[in-house]
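Pasting the structures here.
Only the coordinates and a few stated rules stand behind these numbers; no lab work does. Since the structure is predicted, the reported quantities are computational estimates derived from the model, not experimental observations. Cβ atoms are built from the backbone, for glycine too; each structure is taken alone.
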Structure I
Amino acid sequence: MLETDVKTLETAGLTHAQSIIYLTLLELGQTKIGHIIEKTRLQSSVVHNNINKLIDKGLVNFVMVGKIKHYQVAEPEVFLNYMEEQKQRIDENKREIQKIIPKLNLIKEESKKKTEVEVYKGKKGFKTAFIEEYSKAEPKHTVCFLAMPSEYQADQDIQDVFAKVNKIILEKKGKFKGLGPRKVKKLWEGIYTKKKGYELLYLDEDFPWDINILSETVLISLWGDEPTVIKVKNKTFRDHAMRYFNYKWRQAKP
């Protein structure tokens, strides 16, 4: 029995076990189940189960010799009929699937509207939220962000957190596109100007929170007595956040 023959039968729709049993029967000729088990070295239950499936497919039949079944393969040409039946069944299934495609698309669209929200609290939670989402980002991804109020920007803890987590994006050759209050321009120039991967513009206003927009999620950061990050995974919300960012970006200046 050649492995190539087994693979050929598998491509025709038989399982690995069915292919081995079929080729063994072809070699042995009419024989009892015990001989098939011995020759194939498959478990008895596997042989019994799969030989019945081959009978259902019309590829194997049996005759009674006394009270004992002797199995044999049908004419090999029957395989062509079997494959034609398989093709017809596939075509029928394809037509049925085509009928429900609109419904499947509707279900898919509805699933996009589902919202997942997670809240991370404390400085460690703050850092964890960014590490988790930045680690999922694709290579060369651009993270767009609106920076938190200027009074928090000089906080060394904040600078340390973002210095560490931003490396995750930069090491993937990604970049940051950010909007900040003009009050922090001097601070940012000292931190980011000499670094690659940052495109920064400024507005004459503060934002009440820090927003980081990724491909599927939005991270809303609040810094105060207890730093908090709210992670929202919702395509509609993410797209609205991106439109708002682009609107403010057009208003911003270097």
Structure II
Amino acid sequence: MYSRPPNNIEFVKQLVKRLYNYEVKQIKELNGADDRNYYLVTNHEKEFVLKITNTVEGSVPGLLDAVNSFILFLHNNGFRVSVPQVNTNGKYLSYEEIPSPDGQSVHESPLNTAYGVRLLEFISGKLLRDVPFTPQLLTECGQVLAHMTIAIQTFESQVISKSRPDWSLLNVLAVRQYIDAVQNQEDRDVVSATLDEFERTVMPILDELETNLIHGDFNEMNIIVHKNPNEHPDNEYHVKGVIDFGDIHYAPR
């Protein structure tokens, strides 16, 4: 059974105080399809993102710990990422029951586990989505992804190796169950033909292809850009960091 965390602002403030010993001066909910993400400014003028993970991903043993390890691996290899913060228990992760704003618990995890709670470094800037796309900027995005792909070849995780998100190439044929969501018949025919071709030509050799760990969601919503005259006198936007590693998985190269 799927359960997205309830949106309980007051409880979140209490949670930050208890787990990280910060008073929240400012809080704003950010975009998040399955999870709850909150931008925080603390009493020390520090900026963070509190991420409360849904019970589907949170109930997979070791998955969130593996994601934290992956983020720290990238950080230690020179990439600008949202680094997880240690809580008052000396951990990067805590599991918490989150009550609904009316005080009633809406916890619905099938494995009877609570929601995973992490505090992440906030990377200031703009989403790639919100700035003009230029050849230089898109090239830079590709370079960052290429460097990241090379770096993470030495990262290993048994937990992540078993993770298979719905949008993995290994599960691509499952898209057929949603094909009616494409309302235009011509577009639907293109999608159907593409899936048929994939099943005919790729599926038979899929197990033979070399696999590699990938970000899994490297798009304009998860790339932070900025202008910094001290670093880039050209007054153009440049990639500052990459966020949201909840969809990392092994996929064919």
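Ranked by distance in nm of label points 7 Å out along Cα→Cβ at positions 59 and 75, structures I, II are led by II, which has the greatest value. Once FRET efficiency 1/(1 + (r/R0)^6) of positions 83 and 171 (r between Cβ atoms, R0 = 41 Å, to 0.05) is evaluated on every structure in I, II, the highest one turns out to be II.
Source structure of the calculated read-out (P(r) over Cα pairs in 10 Å bins from 0, in percent, 6, 21, 18, 7, 9, 13, 13, 9, 3, 0) within I, II: I.
In this comparison of I, II, the computed figure 66 for percent of Cα pairs over 23 Å apart, for residues 99-202 alone is attributed to II. Hey, distance in nm of label points 7 Å out along Cα→Cβ at positions 131 and 163 derived from one of I, II reads 1.7; which structure? It was calculated from structure I.
Identify the structure, out of I, II, from whose coordinates helix-only ellipticity at 222 nm (-39500 (n - 2.57) for each DSSP H run of 4 or more, over all residues; to 500) was calculated to give -17500. Comparing all candidates, it corresponds to I.
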